[in-house]
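What follows draws every value from the coordinates through simple rules; no lab data is involved. Since we're looking at a predicted model, the values are computed, not measured. Cβ atoms are built from the backbone, for glycine too; each structure is taken alone.
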Structure I
Amino acid sequence: MAADTTTSAEVLSDLDDGILTITLNRPNKLNAFTATMREGMIACLDRADRDDAVRAVIVTGSGRGFCAGADMSAGASRFDVAGRAASSADSEAMRDSGGRLALRLFDCVKPVIAAVNGAAVGVGATMLLPMDIRLAAATARFAFPFTRRGLVPEACSSWFLPRAVGMQRAMEWVATGRLIPAEEALASGLVRSLHAPDDLLPAARAIAREIADATAPVSVALARQMMWRMLGADHPMEAHRIESRLLAERGRSPDVKEGVSSFFEKRAPAFSGKVSADMPASYPWWRERPYCED
């Protein structure tokens, strides 16, 4: 499949053989995060979810950094969301910008791989948390410096970070706001592996390639949502119930016949199911819960 490249001012996207690479593109500012960048990333994720040609997504940064946090060129007023809401009479202005991106990542039906090529600070670190697999360059650094700026954690990180690294380490990182070297990020489970800078994207693409070549798209989409949403379940019975329903529904699908046939015939599978058209009737199952909001 030929590459399909889209260029915008602050976010680049490139679709090549089933892998959509999203690149934060303000290298002269270490990819400091802006509202334009947020909207560009959300647009790329929207594209990934609706395009059956996209099997996996990689997010990385251009230049030396991944994302150095929020663009603070406007000074402290950058964080005065209450003032902006009052002036615009728009309650949406009160919503955390990073949280909008985090929730969009959480809802994504395609697997998302982070390739952290440099500094990931503030929202640059918190946006990683709803991504499924996180790789980093050995030279990368991380920080959650909100308390050092008089702020509090954002981008839903008070939910995601303790689940990723445990409460004790999460609280230490947030309370101190200190710089976290790549080796500590690896030891904590924040990232799954470290790589030489030139090897980082090839390593991320190798994982994406295995997903694209060997798995059923509908099954991956369902598994992603099952895993994330079970993090908040009260009892394993919730997992048993939805697994039983989805196994029954998927068990009748052509994908299962192809998966079993390809296994016995010792060949690569050719799954026909499409995320856009063939999700089971019970999806999205969490909407059945009366306390869930859209």
Structure II
Amino acid sequence: MPTLLCLGECMVELAQMEGGLYRRGFAGDTFNTAWYARRLLPDAWTVSYGTAVGTDPLSDEMLATMAADGIGTGDVRRLPDRTVGLYMISLDRGERSFVYWRDRSAARCLADDGDWLDSVAAAADAVYFSGITLAILPPEGRARLCRAVARARGRGAVTAFDTNLRPRLWEDADAMRQGLMDGASVADIVLPGFDDDGPLFGDADPAATVARYRSAGARCVCVKDGGRPVHLWSGGAIETLTPRPVPLVDTTAAGDSFAAAFVSHWLMGVAPRDCAAHAIALSGHVVGHRGALVAPPG
């Protein structure tokens, strides 16, 4: 049975609801992508989450929730001296802001054990990770994770990388630039956001973003830009797809659901342009609802 492995950090999420109340759940960018991918991929695929958690009751509850959602937890390390991180989302006219508590997060040790990392990546048919996955690691951990993904790619796994910038997680802008290019260098599919990547790298337009990640070795680059046209390159000329206007309620997991739809359809053998169309449709649906995890339409 083929396996999609998503590498990163799942956290306790406090999401703002009506009336100033907060709902507790479990979320995180690559976990959100795994959650959506499990609902999009056929049952012939396994979706597994690769991370590290503690041995405390909250970590137990997180793993039980993953399993109940159909996501494999066999690729999770348990660290007795750590726990899971927490973040709170606040909304202002649909746009998010975050406050984090993650100093004792076990996921920061995700790449400490290189043998474990190699073993879980080697068993996967596809590996997905993000800029946040890299940002929470120390520099040597980033390099270790990228080497493991590169070895999986060399064995034939499809590798996908969403640049997903969180500047506060990085040491400085130079570290961000280096980290994103290192991640892209081991990925078949790169999914940047022009609103973040453009200013960071000084890209004049999405075509420049495509060219930069293409030069890193990507087979496919799909540049998101909020509600503006998506720019897709998959070996030929750059194509553009224009999203239809949608009501904006909550942008949480917009990029995560986009990545899930794009990568899932790619793994099902769908043409790249149609992968992008499915990704646009799902992310447009998700931003019309509150919270990170929204049942896909249909």
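What the table below lists for this structure:
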| quantity | calculated |
| --- | --- |
| Read-out Rg and Dmax of the Cα atoms in Å, for residues 108-219 alone, computed value 13.5, 41, structure in I, II | II |
| Test item: FRET efficiency 1/(1 + (r/R0)^6) of positions 68 and 180 (r between Cβ atoms, R0 = 30 Å, to 0.05) calculated as 1.00, pick one of I, II | I |
| Origin of the value -0.97, -1.11, where log10 I(q)/I(0) by the Debye sum over Cα atoms at q = 0.13, 0.14 Å⁻¹ was derived from one of I, II | I |
| semi-axes √(5λ) of the Cα gyration tensor in Å, for residues 44-123 alone from the coordinates reads 28, 19, 8; which among I, II | I |
